[in-house]
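S.K.: See the structures that follow.
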Structure 1
Amino acid sequence: MNLVISAGDPSGDIRAGELFRKLSVLVQVEASGLGGSYLSGAGANVLFDLEDYSVMGFAEVLSSLNRFRGLRNEMKSLIISENPDAVLLVDFPGFNIPLAQWAKKKGFKVIYYISPQLWAWGRRRVRKIRMSVDLMITLFEFEVEFYNNHGVRAVCAGHPLVDAIPEPADSVPEGDLAFLPGSREQEVASLLDPMLDAYSILRSMGIVRNASVAMTESVPSRLYDRALNTEGVTLVNSISASLKNASAAVVCSGTATLETALWGIPFIIAYRTSRLTYFISKLLVRGVDRIGMANIVSGRDVAPELIQNNVTPESIAERIIPLLSESFTRKKSLSDLKSVRKALGEHGAAERAARLLYNEIGHEIS
């Protein structure tokens with residue numbers, strides 16, 4: 001089996017790597033394309049490194065259009081030269097949806113893994129998916145109903161994080177604080193300073209002594225310099241290492257909220273981006289009144305959300321204080337987090353996704 005894969009952001013790279021490992025057990029498979037260290041480590045030939053193309057937000061994407069145009073042309077050339085059994089697109093919708101349209105017009109089978117959040121901001125783009133994607137493999141069950149209602153073949157595989165974090169940690173109050181400022185440069189640049197300022201407030205009040213910051217290898221190390229030089233703050237190389245001894249956490253709004261919920265750590269959500277990106281997103285997002293993925297998939301507010309101008313050191317400190325003690329707020333948070341695990345499905349998601357892909361194209365090449 002031969003695939004061309006396009007996974008252009010850090011979380012997509014992780015999911016693509018998991019899927020590729022499971023697929024390699026089912027069938028002899030070769031793959032090349034866009035990805036990162038996880039996909040490469042799983043055995044795929046990563047020709048284009050996502051670190052060169054991982055940006056977030058409408059304003060940031062606009063400033064990078066020429067780079068993306070060049071990358072898309074290179075991916076098209078790769079698809080033509082490889083003539084793969086399928087093109088596997090993973091998340092990264094601004095890039096991958098146009099690539100899907102092109103690939104389908106050229107007669108290639110297109111499989112999309114990790115649904116673009118069209119149910120939030122892109123309902124008008126569902127037609128493009130319907131016309132260009134043979135199978136949509138989703139992480140969340142509610143997405144299947146959305147796509148099926150719009151004429152798109154979709155199947156839910158569940159979320160692989162359930163396997164990665166099979167049991168919650170034994171979190172206790174009055175311990176350390178974890179900061180998860182995101183996996184992209186723009187996120188860390190926007191969120192880490194107010195997080196550290198909140199830590200200084202809490203430390204001066206004697207509420208917390210130590211904190212950890214989860215670093216991401218794709219983010220320039222200079223953005224963590226202040227944390228490195230802050231007394232009581234430790235830099236760690238993974239989300240799990242940051243949450244290991246945490247009583248509570250402050251988390252960027254994406255996949256990290258799911259990980260924190262699965263670890264059973266009470267947390268608050270922070271989201272801040274450029275003014276232009278926020279303005280455009282407010283115009284586009286319809287029918288969704290939550291921004292954190294843990295809140296969205298569970299259908300309830302398992303964690304408070306601080307958005308844009310509300311992301312201040314004072315507001316972070318105020319919201320996190322009840323989670324650091326044996327309070328009613330903490331107990332309710334711990335109870336609510338269980339709904340996130342239930343919403344993410346059963347164990348074995350990556351293997352189910354691999355089997356769905358294999359069943360979709362395996363019979364055609366046997």
Structure 2
Amino acid sequence: MTRLKMGMVGGGIGSFIGDVHRKAASIDGMIELVCGSFSSSKEKSLQSAAALGISDDRAYGTFEEMIEKEARLPEDKRMDFVAVVTPNHMHFPPAKMALEYGFHVICDKPLSLHIDEALELEKVVHSSGKIFALTHNYTGYPMVKQAKAMVAKGDIGEIRKINVHYLQGWLSTSVEKTGQKQAAWRVDPKRSGMGGALGDIGTHAENLAEYIAGIKINELAADLTAFGEGRILDDDGNILIRLENGAKGIITFSQIATGEENNLGIKIYGTKGSLEWHQENPNELIVKWLDQPKQIFTPGGNGGYPESSEYVRVPAGHPEGYLEGFATIYRSFAKEIFSIKDGKNPSSIPDFPTVADGVRGMKFIHAAVESSQQNAKWVPL
């Protein structure tokens with residue numbers, strides 16, 4: 001099979017998320033990394049390229065240079081798409097330029113630094129006709145796919161209540177003052193944007209709720225706090241939500257929840273039953289019924305839904321998780337590009353988060369900040 005050729009912006013030596021993207025993109029054998037602007041420093045970009053087996057002539061000092069030079073290469077050699085794996089403030093510029101030069105884009109979340117950038121990027125995606133994916137990776141887990149399918153089929157009835165939490169403890173101390181690179185940019189408004197933990201993990205909780213429920217958040221009331229000494233951006237938040245169908249819910253997130261690692265969980269309550277899923281135990285989807293015993297579904301296990309089983313890569317009982325969730329988004333994204341190469345129209349409802357989901361996330365951030373600044377006033381999305 002011919003592989004899609006990936007170019008990467010960011011993700012050089014010392015990067016955490018860049019390496020995650022590279023591993024995930026390679027899992028299904030559909031994608032190969034061929035070039036990159038791995039750092040704002042040409043020297044570091046060359047060093048990163050060498051470590052990744054990329055030739056010097058495909059290692060670029062800036063994303064502008066990469067996009068311009070790759071666009072001039074023959075179609076069978078140049079990159080097919082760009083993966084943007086930078087801090088938040090550098091999502092919009094390379095994504096916009098890549099689309100305008102005719103390249104598909106997959107981008108880390110949140111979509112941009114400001115809502116105006118998000119709305120502009122949405123227009124560029126539509127006018128370019130290119131495929132754009134956003135890596136809300138938790139939507140790629142098999143049991144999340146099954147939860148979404150069960151809600152859509154009406155198995156648990158009409159949704160009444162949603163509770164989502166995403167709790168971490170890695171910012172319980174002032175690690176950003178110790179030179180910790182990942183912490184330093186996340187607490188900096190110039191690089192992170194309006195939201196701290198809100199943008200970093202709160203958007204995952206918002207996206208997961210809307211994805212599984214298939215219902216949008218209509219308005220919210222947020223209480224955001226910066227507990228860390230000297231921090232400007234929030235590191236903790238509690239948000240009441242009202243959904244379009246009249247359901248109510250709570251989103252709580254924190255990066256100062258001491259001792260927590262990546263405690264993302266969701267509970268959805270309907271008139272016939274409820275669903276429960278936890279990221280730290282991703283192979284189990286717990287279903288509690290109004291008039292039947294509790295059930296636990298597993299990927300590839302008995303009674304599993306086809307909507308989940310098609311995403312299972314390993315025999316039943318073996319764990320799949322973080323990397324595979326990313327890989328599912330990359331695989332679905334790649335399938336769309338291959339479809340276009342075959343002369344087919346792209347899917348009207350692609351099986352991955354899109355630029356529209358990114359805009360929703362930015363509206364969520366802005367509404368939550370506005371609400372919190374007004375003593376948890378209800379603000380529409």
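S.K.: Figure out for me which of the structures 1, 2 the number -13500 belongs to, where helix-only ellipticity at 222 nm (-39500 (n - 2.57) for each DSSP H run of 4 or more, over all residues; to 500) was derived from the coordinates. The partial results should precede the final answer.
M.R.: On the way: 1: -13500; 2: -10000.
It must be structure 1, since only it matches.
S.K.: Also: From 1, 2, which structure was distance in nm of label points 7 Å out along Cα→Cβ at positions 293 and 341 = 1.8 calculated on? Working shown, then result.
M.R.: Details: 1: 1.8; 2: 5.0.
The correct label is 1.
S.K.: One of 1, 2 was used to compute semi-axes √(5λ) of the Cα gyration tensor in Å, and the result was 36, 21, 19. Which label is that?
M.R.: 1
S.K.: With Cα extents along the principal axes in Å, for residues 165-308 alone derived from the coordinates and found to be 52, 32, 23, which of 1, 2 does the value describe?
M.R.: Working through the options, I get structure 2.
Each value in this text was obtained by applying a stated rule to the coordinates, not by laboratory testing. Not measured: the values here are computed from a predicted model. Cβ atoms are built from the backbone, for glycine too; each structure is taken alone.
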